[in-house]
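Asker: Heads up, there are several structures right after this.
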Structure P
Amino acid sequence: MVMSPEVERIPVLRDRAAAARHLARICFKTGPPTLTGVELEWTVHDAADPTRPVDAARLRAALGPYAPTTLDPTSPALLLLRGGAMTVEPGGQLEISTPPHTRFAALIEATRSDAAQATRLLSAAGLTLGQAGIDPYRHPQPVIDTPRYRAMRHAFDRHGPHGRTMMYSTAGLQICLDAGQPDQLPARWRLAHTAGPPLLAAFATADRHAGRPTGWTSARMAAWWRIDPARTAPVWTPAQADRDPVAAWTAYVLAAPLLCVREAGPDWAAPPDVTFADWLDGALHRPPRVDDLEYHVSTLFPPVRPRGYLEIRYLDAQPGTDWILPLAMLSALFSDPDTTSAALDVTAPVADAWHRATRYGLRDVTLARAATGLFDLARGALPRLDLPPSLHQEIDHGLRRRRDAAERSQR
């Protein structure tokens with residue numbers, strides 16, 4: 001590959017220690033926790049017939065100047081009115097990323113506005129947003145094809161059909177929280193993981209796929225777990241509860257197989273089973289650069305991914321505006337150290353119950369009990385989010401409704 005002058009100026013990583021130092025700088029940026037972000041993702045359907053495929057041309061026409069360049073290389077890729085950026089995933093799923101905010105109410109207002117604008121664009125083209133974490137109607141079908149997506153499909157196909165299900169049929173809700181001060185990081189990192197099983201269970205929406213029940217409460221997460229554990233398994237586990245977060249993430253990144261290697265041509269497929277550590281040790285035709293390491297990190301999909309902040313990835317897409325509830329819940333649980341500590345106590349019995357949460361959801365009594373405790377803690381901490389009275393009441397009512405459902409599951 002002939003490199004441009006800009007690429008040639010990017011530093012080369014000579015050894016594992018250099019890679020570890022760079023990961024420590026970019027993946028856990030500590031400081032006062034002030035920002036909260038959210039990314040909404042949906043499957044997209046024909047409004048009259050949700051089983052009908054929606055192709056790239058129809059999406060391109062619907063989104064117009066807001067279409068991402070992966071969908072239309074000539075698009076100006078305009079931001080939405082409140083600053084949100086649109087992306088389209090390989091199966092045609094639409095994602096909106098609104099800029100993070102320091103005020104929780106401002107984040108809700110901006111994200112609601114961007115989601116409403118996207119809904120209007122699609123509605124004018126006879127399209128509608130899905131309401132679940134996996135497509136209930138259609139089998140997996142590709143809509144966008146790029147070198148990255150081709151390499152992903154090639155790598156995931158080695159492990160079975162689940163990669164295609166994930167790529168083409170699933171939709172998630174991602175919540176982004178600051179890592180916190182250095183002394184807060186271990187507890188926040190731990191809670192981001194231990195809260196995962198009960199929150200996955202409480203907010204699962206993905207039990208039907210391609211016209212039939214799946215047997216999973218969250219078939220979306222079931223697909224993720226079965227792709228490649230080296231890039232989708234949790235980084236934090238109870239067996240290594242006291243391990244330094246930076247050290248744990250560094251080991252995870254270096255041990256993960258390469259998903260793709262960016263080249264000038266259309267073929268980005270990586271050699272099977274070559275890890276980033278192998279690349280550092282000379283396994284490929286050139287040494288990796290800093291941007292290669294950062295790109296490799298973008299191909300890892302654990303339920304919690306450090307990106308300077310903590311990106312929480314285990315929640316299914318929610319119907320309507322229900323995405324506000326898990327966003328508020330997590331923000332409240334992380335709003336002060338005492339609440340975080342109490343939440344860690346509540347979640348300790350289910351800290352590694354990922355499979356049970358994915359399969360059974362709140363039918364698992366231990367998970368339902370932990371979810372109930374988290375709802376109680378979150379409602380008690382809700383005043384810390386400094387919400388306008390009407391929004392506070394709306395969120396509290398929604399959390400109480402979900403809490404009552406979790407409590408009924410225990411009977």
Structure Q
Amino acid sequence: MKPGAFLSRPLDARSPVPQGFATFVASAGIRNHARDIAVVHADAPCAVAGVYTRSHFAGAAVRASRTQLAKGSARALLVISKNANVATGVQGEADLDVLLETLSQQLSISRDDIQTAATGVIGKRLPVGRIAACLAQTRERLSRPPDFLSFAEAIMTTDTTRKAVAMRVGKSVLVGIAKGVGMIEPDMATLLVYFFTDARIPQPALQSMLTQVADRTFNCITIDSDTSTSDSCVAFSSGLAGPVETNAFADALLDVASHLAMLVLRDGEGVTKVFTTIVEHAESDAVARAVAKSIANSPLVKTAIHGADPNWGRVAMAIGKCDRKYQIDPQRTRISICGTCVYPAVIDEATLSALRETMAAAEHIDIRVDLAAGHGRAEAWGCDLSPAYVALNSHYTT
């Protein structure tokens with residue numbers, strides 16, 4: 001994935017939007033006065049596909065959405081930000097039920113037609129009364145055409161910018177929206193990510209495409225090696241624009257997802273640089289991915305990237321600590337940074353100095369590893385580790 005290589009474009013007020021959707025946003029004052037309640041309503045049942053966190057501490061909203069997904073269609077989406085409603089037990093489930101029932105009455109749909117998500121602080125009860133009071137205004141305040149920019153803003157937590165992109169696919173439109181900047185190494189999809197389209201895509205095909213795309217994009221990024229308890233990635237298809245060519249839609253979904261993944265990475269907490277780790281000629285793709293993630297998640301590699309330090313020894317360390325069952329032979333391994341071979345070549349000070357300057361000037365750094373053990377290949381997209389990340393997360397709840 002290369003920055004600037006996307007066909008999708010940032011969503012703005014002039015962007016086309018898919019038919020069949022309306023939006024509602026409001027502030028329940030969960031943490032501050034920012035908007036923290038977001039709803040998308042579909043005029044008719046949509047084909048729905050989803051992938052969710054595998055965390056043992058998955059939140060009530062994730063569990064409810066998994067159950068809802070079995071229906072194969074949905075009419076609405078409710079997202080609550082600033083409070084994850086995680087590790088709140090039976091009370092947390094009861095709180096969510098109250099809110100889903102309130103919304104279902106407002107929209108005159110079944111409670112079982114609603115996908116939902118919550119993101120933010122873990123371990124605190126939702127302010128159910130305030131949220132329910134907001135949702136009681138949904139029917140009167142739905143925006144048509146949908147205001148996806150406001151939706152993208154309302155689902156943010158520590159994000160510094162909205163993440164929303166769009167592109168046309170034949171006669172249809174595909175919009176992608178994401179939030180997330182920390183607690184990110186997805187183990188399914190990632191963060192909160194939503195796709196809305198009016199292309200007519202059968203639900204089984206939509207699910208298959210979403211699963212594959214998530215694995216090739218969101219599952220490749222890491223900011224801090226932590227998998228969220230609330231990760232959700234869901235796609236809604238109203239079908240109002242009619243059928244589209246399957247491969248064209250799959251390509252568009254991959255492009256939009258890749259674009260969103262890069263936006264998330266660039267907005268990561270304290271991030272100043274991003275880097276791609278490419279591992280080639282591993283014994284399998286799975287091994288290549290494990291090695292790439294080991295490098296991308298290494299605090300020592302990440303701090304070297306932050307300081308523009310071509311310390312390839314840290315890359316070698318991250319490769320070396322991988323599972324002893326992997327076919328990794330230091331005598332056959334090759335490592336390069338920004339196109340310069342750093343191992344096993346003998347690097348003089350002039351070359352290191354030049355590489356340091358290249359890294360300092362680059363916004364995106366490439367690390368390549370050749371294991372010379374097979375045909376496996378994988379990429380991982382990571383970021384630096386800066387003092388700002390520590391500062392932000394050392395007082396997140398206060």
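Each reported figure results from applying straightforward, stated rules to the coordinates on display, with no laboratory input. Given the structure is predicted, the values throughout are model-derived calculations rather than measurements. Cβ atoms are built from the backbone, for glycine too; each structure is taken alone.
Asker: Starting from the value 28, 25, 14: which structure in P, Q was semi-axes √(5λ) of the Cα gyration tensor in Å, for residues 127-334 alone calculated from?
Answerer: Going label by label, the one that fits is P.
Asker: Separate question: Quick one: P(r) over Cα pairs in 10 Å bins from 0, in percent came out at 5, 23, 30, 23, 13, 5, 1, 0 when computed from one of P, Q, so which one is it?
Answerer: The read-out was computed on structure Q.
Asker: Work out which structure the value 1.5 belongs to, where distance in nm of label points 7 Å out along Cα→Cβ at positions 103 and 327 was derived from one of P, Q.
Answerer: P
Asker: For distance in nm of label points 7 Å out along Cα→Cβ at positions 15 and 295, which structure out of P, Q has the highest calculated value?
Answerer: Q
Asker: Compare relative contact order in percent (Cα under 8 Å, 6 or more apart) across structures P, Q and report the one with the greatest value.
Answerer: P
Asker: I would also like to ask the following. Out of P, Q, choose the structure whose coordinates give helix-only ellipticity at 222 nm (-39500 (n - 2.57) for each DSSP H run of 4 or more, over all residues; to 500) equal to -10000 when calculated.
Answerer: This figure was derived from Q.
Asker: Upon calculation of mean count of other Cβ atoms within 10 Å over residues 47-54 from the atomic coordinates, which of the structures P, Q produces 13.9?
Answerer: Only structure P yields this read-out.
Asker: Assuming 0.20 is FRET efficiency 1/(1 + (r/R0)^6) of positions 223 and 383 (r between Cβ atoms, R0 = 30 Å, to 0.05) as calculated from a single structure, say which of P, Q it is.
Answerer: This value belongs to structure P.
Asker: Determine which structure produced the value 23.1 for mean count of other Cβ atoms within 10 Å over residues 111-118, calculated from the coordinates; the candidates are P, Q.
Answerer: Of the options listed, only Q reproduces it.
Asker: Upon calculation of distance in nm of label points 7 Å out along Cα→Cβ at positions 31 and 351 from the atomic coordinates, which of the structures P, Q produces 3.0?
Answerer: P
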